[in-house]
Structure 1
Amino acid sequence: MFTDHIGSVQELKVIKKKAEGFILTDGREEILLPNEQIEIEIQELDQTIPAFIYQNRNKEVVASAIIPEVTLESYGWAEVEEVVPNLGAFVNIGLDKAFLVSKDELPFKKSVWPKEGDFLFVSLEKDKKGRIFAEPISESEVLEDLEAAPQSLLYDTVAGRVYRSTKAGSFVLTEQGYRGFVHPNERKEEPRLGETVEARVIDVKSDGTINLSLRPLKQNVLKDDAETIYSYLVENDGVMEFTDKSTPDEIRDTFQISKAAFKRALGTLLKERKIVQKDGKTYIQHEN
């Protein structure tokens, strides 16, 4: 039965032309190939073509001559079409039906769930009831097909997508197929699962994986941190409770930087005569 082959690619023979498409067969059963699912030119009857078997939006089992990258046997990038809080994310693999990535397969923190337009690296899976859904790639599967990064990549900027998000950090697959890792200390904000990021390569490890940073270069970090603190002062009527005596946790919770970085940025603002500290508070210094 073709229902047993949903999610896979089959070699089928074209046996009949109809107004709504072509009829294909595996020698035992027949299945419709709708006109809208044809991107190859079918020259004649009796030719054999590869066809992807799936259940369309109307829950009919049909064939597609548009072979998706994502199948039961293969992984690929799929665009997020819709996010439903109580269900998960629906991804588009190139057909007229989206497939669900269950909320159980998404990060615990909803703030890093993918958004519409992001891309997840998934394959199709079948549950015990025969239903097809999409599932993100596992770490072991990434490592099985690892592309080793060259040492010459060190300090370069690379683009990639977050394929896994954990407490330990964010895992990225670059456009070249390299596996990258972003430690929480190397980012100001945690990127979403499926988000496309640009990052600097800060280490090329012996196993060919790379460590990445989403933070700007050091010479720009000080300026950015100082601007963040000054903007915070402006938004709070020119005064804040934070000084160089504040605790590291207080500073990180508010500014997402370390206490050392905070003190350096304060030093810059003091040197530029933009702020003044008194009575346990920091103030914008207004010109007389």
Structure 2
Amino acid sequence: MRKLLAALAITLTAAVLAAPPAAAQPAGAVSLPQGPAQAWLLADLDTGRILASRNPYEPHPPASTIKALLAMVVLDHLPLNAVILARPAAADVECSCAGVKAGRAYTVRQLLDGLMLVSGNDAANVLADGLGGYRAAVARMNAKAAALGARSTRVSSPSGLDGPGMESFTTAYDLALIYREALRYPAFAAIVRQRSSVFPTDNGPKTIVNQNQLLKRYPGTLVGKTGYTNLARHTFVAAAQRDGRRLVVTQLYGDGDLYGQAIQLFDWGFAQLRS
């Protein structure tokens, strides 16, 4: 395991530098912000260079931040206009939910909107059915993570909820890998930047609003995905751009304002890139 973690510290999808110690920063630079997440990482989204981190290889449950991995697998295998019929078992799930109704047909695009904007666990289950079922979807998600080099990630459910008798886990490092790759999918990048979308219901279309508060609080936000379970506590992943540079922040096992911590890390990181 130690050899594996050492290897992961050297490469981040073929282009990552080892994270510098917190003390290694330019003279007179603003102090590196800390915050409520026990494990976090800040990296250049394009080069993969790690700018700062805390416990980046420490495993924690990802909660709903892992939904980006499901979204990539779906986009690898299903067209956006494909239609999937929602089974009763898929709609009967612990919420957060997009509002899926059993017996109703949904397009993949509608389900991805529900998955990423409002963290729909029901949408995740319907998408899993479109991939061949719960177990097939989980197997494909784990295979995708391994292919990306996210070797400390194990998924036990499509939604990020813990599977029966199993716990999902990942690291701040792995989540940076996953979201770096996800943002290379044009459809994913377009979906997660939406302020809102329309989701079909029996009473007509309803507006679903993106839960990512950084879309309002931080100009240049590219993606933001929250998560929470009792085991995971609060989790968050975000990416933002400024002056032609792009950064990603991943946060695990937090209590408190992860949005505030992410904003401070973005500001600190962009300042380092300018210096």
For distance in nm of label points 7 Å out along Cα→Cβ at positions 56 and 256, which structure out of 1, 2 has the highest calculated value? 1
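Could you figure out which one of 1, 2 the value -5000 for helix-only ellipticity at 222 nm (-39500 (n - 2.57) for each DSSP H run of 4 or more, over all residues; to 500) was computed from?
1
Please compute mean projected area of the Cα convex hull in nm² for structures 1, 2 and give me the label with the greatest value.
Comparing 1, 2 by mean projected area of the Cα convex hull in nm², the maximum is at 1.
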For which of 1, 2 does distance in nm of label points 7 Å out along Cα→Cβ at positions 104 and 200, calculated from the coordinates, equal 4.2? 1
Between structures 1, 2, where is mean count of other Cβ atoms within 10 Å over residues 112-119 highest? 2
Ranked on relative contact order in percent (Cα under 8 Å, 6 or more apart), which label among 1, 2 comes first with the largest value? 2
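Any read-out appearing in this document is the output of simple, stated calculations on the displayed coordinates, not a laboratory observation. Keep in mind that this is a model prediction, so the values were computed, not measured. Cβ atoms are built from the backbone, for glycine too; each structure is taken alone.
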